[in-house]
1. Work out which structure the value 15.6 belongs to, where mean count of other Cβ atoms within 10 Å over residues 149-156 was derived from one of I, II, III.
2. Taking relative contact order in percent (Cα under 8 Å, 6 or more apart) as the quantity of interest, name the structure among I, II, III where it is greatest.
Structure I
């Protein structure tokens, strides 16, 4: 494995701030089939006030931290295996040795994409493509001056929405979209378990369907795609 490959960003460990850790844990386990892990990500819940955070896994955490600092990122050590941006607290890197992928079971198989909000298009590109080194795949307009940027790590798609609402100059983690093997089955299962859901509707991406989970326990806007 090359040094560059060892510092490439991969799966995501999501730290979600919530008021009721036990209640939120129950909701996430209900969604994910009893675990807080999927193939390309995991969820960690905290009562700590502040922004939600996405740590991207790297094989060589010290080398990745050094590289990001050389690219101009101010990083704080959260733990010995986690560092996060002091300017953009929503993003950081975590040692892959700390990340444990979930079992390949259940109808929710992976994170489909993470959604960030940002005020400035060029600053978002500089952060996600320039500093973090994600692959900048696509930019498209939606409506009324709002547009989307799409980036990709080796495992996770990152969508950045520009102009959606009042937003500070730094990016913030706004929502999570989960990928279902069978969206109809997932919708039936969660509905039968008493979870408040929207109807299944046609997704923006051709050939996809989507529904919204209307439960505040998740701490973030939550979608399921199939």
Structure II
């Protein structure tokens, strides 16, 4: 896999653009912050054609640009709107990004970004598989940051190497906050125990904010994972 990382918007939220190789044009996007112009600029300058948007959860800094990118004609050809995939428990956040986001919602309204819901929204539950652009994404439902937080185990269809897109569930040296509506520290730690700790130590983790890490490094040095030993 070839992965591009774009830290965007107020919280430097990572937008991940994944293709099978550096030369492949088709790609999948994981999380779309409210900086769609920068995302579209990268797609067009690299002649990339996304086939879907996957959302790790529904917070505005991860889905605020989804509608704009979904409706954009990336390479000028006629195409239908990109489908957006999200866990059903966070779908309401995607449908009403301004009304569910407090002061950040006001920021989005003032920016003039398209906040009408994407036309095609599909649910992803625990264990569901998304396949596109020669890539395979397995859904892990990891509630705690939000009720519908999910992580994705992703790999190229022709290889066995797997990476984890962890959203705001697991970061390098930390975990997602749980003080927002739908958050629960107990649920976050429970899902960390059942879904994340069993993963291979060598697996690369690509989080929603900050630097990449590995499962093994987090087991050894992340104080929150240390609480689970």
Structure III
């Protein structure tokens, strides 16, 4: 099984949609995904994700199922020295210092990530992810997946930047503060995770790419720096 985890196109947050540039990005993405031999489509309930999915639905002739648990974690905001920030957008210099640097696996008990709302959202994501993979034949046991029904399913999920990084952290076994501070998902970027099966019993998620944007360059576009705060160009 392959999971294509896709961030939505360039957003218009004011109306929970995508911009004119985002529509062009989504069209380029749809052309790419039409060639991916997808078997299932899933989408966040938010408008910007559904607007990004619409051209993929048209290109593939399939209809996406809405997964409520893939919505963005925009409610998780903290007061910082730079003003209000989403918790997954905290500065890397803070996420990689002090106790968090010494024990990134223990993030649940370390400020500012010892946050009840974050823990609830994370646990809901874990439950949703594990239910989805089990539905497709792979049941999570500890950090690996028991193979109940091996298959060649190719599922595409259009979701969000912060949520997408958090989901990848769960799938790949990467500590959340390391994932948040080390990776970035551009609008319409594609992260591809293979359930790598080397025995009859077990599979382990392996990232074939994270945040890949070749479809934008092929269309004469460049990834927009949504979520990058400085020195991008």
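Please treat every number below as a calculation from the coordinates, not as lab data. Given the structure is predicted, the values throughout are model-derived calculations rather than measurements. Cβ atoms are built from the backbone, for glycine too; each structure is taken alone.
1. That value comes from structure III.
2. III
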